[in-house]
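Structures follow.
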Structure 1
Amino acid sequence: MTRSPSPLRPFFGTVFVPAAIFGIGQGAGAPVIALVARDLGASVAVAGLIVAAVGLGAVIGDLPAGRLVAKFGERRSILGGSALGAAGVLIALFSVTPWMLAIGALMTGLANAVWGLARQSYLAEAVPIEARARAMSAFAAMWRLGFFVGPLLGAGVIWLVGVRGGFAIQLVGILVSGWLMARVPDIPRSDAAGSVRTHATLPSILKQHRRMLVTLGSGSLLMGAARASREAVVPLWAAHIGLDAAQISLVFAVGAAFDLACSYPAGRLMDKSGRRFVAVPSLLLLGVAYTLFPLTHSFSTILAVAVVMGVGNGFGNGVIMTLGADIAPPATRAEFLAAWRLTHDTGMFAGPFAIGALAVAVPLGGAIVALGASAMLGSALLYRYIPRYVPWPLKPVIVEEGAALAHTR
């Protein structure tokens with residue numbers, strides 16, 4: 001008896017490999033932004049703002065990205081996003097002032113929004129619904145694998161040519177991944193009745209789906225905040241208890257390994273048992289980990305909490321993308337996904353800033369515990385508002401009161 005091919009195999013060379021290459025570029029470029037800013041004379045505070053410009057660009061770019069993908073399709077949007085990202089990296093590579101570097105960082109964030117939405121929209125259209133969560137989780141895992149490898153590759157190039165070598169790796173990653181992904185043909189879209197899809201304005205999308213975006217979107221925002229804040233909380237608290245740079249790097253590496261290992265199993269669980277079965281425990285684990293952080297006092301204890309955090313974050317990989325694909329109306333999929341991504345990206349941008357703001361008024365440990373509480377609140381919101389599928393997963397779905405109708409193929 002022959003084994004049926006995996007439904008994800010056709011996307012390996014056109015989606016998953018490009019995601020890994022793109023992640024390598026981002027992983028190589030991200031650590032050097034602050035270093036280049038400091039070399040250009042920026043203060044620590046200004047360097048932090050320049051780093052945040054990438055996230056700000058993603059937030060600003062989310063909504064127009066939906067309109068672009070709906071109008072021009074995934075292929076041309078990816079080409080345009082790659083061109084914009086390459087231009088941003090070139091500006092950063094040859095920047096002579098901190099603000100020139102900030103413009104380059106902002107442009108790369110805008111490009112990331114277009115690129116990310118186009119890839120998510122393509123998977124939502126092309127992958128069978130029974131494999132959708134595995135596809136989204138595999139996509140997220142490949143990107144994280146690249147982001148894990150990127151700093152290692154970048155370190156070698158930086159040793160040879162200097163700190164801006166990280167930007168050179170990022171430029172190559174954007175161009176190669178964009179070329180690979182752009183080979184994918186656009187998929188003709190139609191709604192359930194077979195009619196040609198329509199275009200929607202941003203105000204109409206926000207008005208029509210406002211309840212979904214406020215309720216389930218709040219859970220998405222809090223998940224984004226919890227996930228992004230790890231990159232601020234781990235080094236700040238580790239330094240607070242006296243760990244050195246090498247130990248902090250090891251904590252990150254171990255957490256990242258567990259994060260990566262849990263990504264694809266999470267997708268299989270979501271396809272088998274539903275989105276809530278994975279999303280809620282993921283955010284609960286992050287909340288527990290943040291709550292435990294102020295109790296750590298040594299390398300071994302912080303490493304144990306980092307493992308819990310890595311497992312929680314790993315199981316969250318692909319959750320938000322999968323939910324977005326589930327609830328997006330087929331007739332206006334790209335526009336809705338743009339509004340949906342904005343909830344999560346806003347949280348990823350706001351979370352680290354909230355940690356810094358709270359730490360001014362309360363001890364660092366108190367700020368971290370507050371973040372843990374917000375993550376637990378997010379898990380409650382996801383439990384309440386994630387659509388309930390009955391039966392799972394091939395029939396039309398029935399959605400709980402308070403959530404908009406989710407469509408299946």
Structure 2
Amino acid sequence: MLRGESLAAALPRLSAQGAWDGPRRGAAQALGFEALRGLGRARALLRLLYPRRVKPAQLEHLLLVALALLSLPEPRPYADHTLVFEAVQASASRSATRGARGLVNALLRRLQTDRESLLAQALEQPEARYNHPQWWIDALQAAWPREAQRVLELASRPAPLALRVNPRQASRAQYLERLHAAGIEATAPCEPGLEQALVLEQALPVGRLPGFDDGAVSVQDLSAQLAAGLLDVQPGMRALDACAAPGGKTAHILERADCELLALERDAARATRIGDTLRRLRLAAAQVQVADAAQPSGWWDGRAFDRILLDAPCSASGISRRHPDIRWLRRPDDIAALATQQRQLLDALWPLLRPGGRLLYVTCSLFPAEGAEQAASFLARRPDALALVAPGQILPGGSPERDGFFYALFAKRDDAPA
């Protein structure tokens with residue numbers, strides 16, 4: 001992660017290298033998530049314990065993981081003596097860090113001895129208190145001065161697990177009965193747009209969900225489940241999912257209506273996941289094409305779309321609770337670059353929409369440059385676009401809890417040139 005690779009990309013590679021089984025991979029992911037959620041705190045503690053630069057990088061990373069876990073509030077998931085022992089053993093297992101066993105042991109035991117005082121000093125720094133980079137904290141406080149603290153604090157806790165029931169196999173009530181029969185407790189939200197949604201009282205591996213492998217249900221956050229209803233694809237319509245991988249929203253559209261659906265994805269490896277998703281759910285296949293949505297000349301056949309879903313590339317700041325590496329991988333200038341890419345996609349796709357059609361713009365972002373400001377800019381330069389009612393900015397949390405998303409729904413005027 002610290003060299004610029006996401007955890008989602010690193011884990012499969014490391015798992016293959018180490019021939020990890022499922023439980024070991026799951027344990028590695030859980031440990032990695034916990035360490036990333038406490039990385040700001042760990043960095044501040046390391047500076048207090050060892051003001052000099054730690055070399056080599058492997059030693060610094062080892063210490064940061066151990067410090068993040070040792071500084072968790074009670075009850076900690078790992079015993080202190082076990083953490084110290086395992087960290088010392090890990091330093092001894094690599095030639096680059098073998099000579100640092102004594103240093104690792106000394107620093108971690110000092111934290112054990114003086115934990116309260118060291119934590120108090122570390123938490124005076126916003127990055128340590130909120131476990132986000134300072135620029136991210138500043139941006140949230142500027143955009144959402146009253147809500148920023150709650151949003152930042154929420155990101156330190158694991159997110160709930162929400163499900164989307166496949167109505168082509170069973171109703172939500174029927175699947176809820178299956179869960180109860182399996183001893184799994186869940187609740188059904190009553191909000192419009194969440195008619196297929198369930199929220200588990202306790203997260204669990206998808207393999208334990210009844211019928212998951214047979215397509216009875218999918219994992220999808222409540223905020224993300226709003227997209228298909230807002231887009232409102234009707235049977236027989238021609239629709240485009242412009243940035244479709246891994247296929248969750250593509251599948252949701254097809255669960256609701258028999259339509260002609262084109263799913264685009266620039267990355268060939270990610271595009272294969274769309275087909276995998278549809279096969280698992282036993283849905284009619286969409287036309288999946290590896291192509292850049294911003295370059296229609298390379299893939300569009302000239303037939304207008306009735307509906308376009310643009311789930312645009314973004315900072316993913318609204319889902320950093322689920323992907324805690326995001327906050328550390330992003331850089332301040334990423335936001336402007338992503339906003340430019342979003343604008344290019346909007347301008348490229350709008351001419352492909354028929355008069356009277358709808359385009360739904362979606363990002364899982366909390367930054368206005370990727371949300372409200374982007375939507376306002378689009379309307380200002382597109383006189384043939386009308387803004388329809390949509391949620392706008394959704395902040396993380398709520399009851400039931402959900403991720404942070406932004407939605408803008410546009411209709412093309414009926415009198416616009418075809």
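Upon calculation of FRET efficiency 1/(1 + (r/R0)^6) of positions 38 and 230 (r between Cβ atoms, R0 = 30 Å, to 0.05) from the atomic coordinates, which of the structures 1, 2 produces 0.85? For FRET efficiency 1/(1 + (r/R0)^6) of positions 38 and 230 (r between Cβ atoms, R0 = 30 Å, to 0.05), the value 0.85 is produced by structure 1.
The greatest value of distance in nm of label points 7 Å out along Cα→Cβ at positions 278 and 302 among structures 1, 2 is that of 1. Taking distance in nm of label points 7 Å out along Cα→Cβ at positions 70 and 334 as the criterion, the largest value within structures 1, 2 is that of 2. Work out which structure the value 3.5 belongs to, where distance in nm of label points 7 Å out along Cα→Cβ at positions 182 and 326 was derived from one of 1, 2. Only one of 1, 2 returns 3.5 for distance in nm of label points 7 Å out along Cα→Cβ at positions 182 and 326, namely 1.
Looking at relative contact order in percent (Cα under 8 Å, 6 or more apart) over structures 1, 2, structure 1 comes out largest. One of 1, 2 was used to compute helix-only ellipticity at 222 nm (-39500 (n - 2.57) for each DSSP H run of 4 or more, over all residues; to 500), and the result was -13000. Which label is that? Going label by label, the one that fits is 2.
Identify the structure, out of 1, 2, from whose coordinates semi-axes √(5λ) of the Cα gyration tensor in Å was calculated to give 42, 25, 20. Comparing all candidates, it corresponds to 2.
Laboratory data are not the source of any read-out in this text; all were calculated from the coordinates shown. All of these numbers come straight from a predicted model, not from anything done at the bench. Cβ atoms are built from the backbone, for glycine too; each structure is taken alone.
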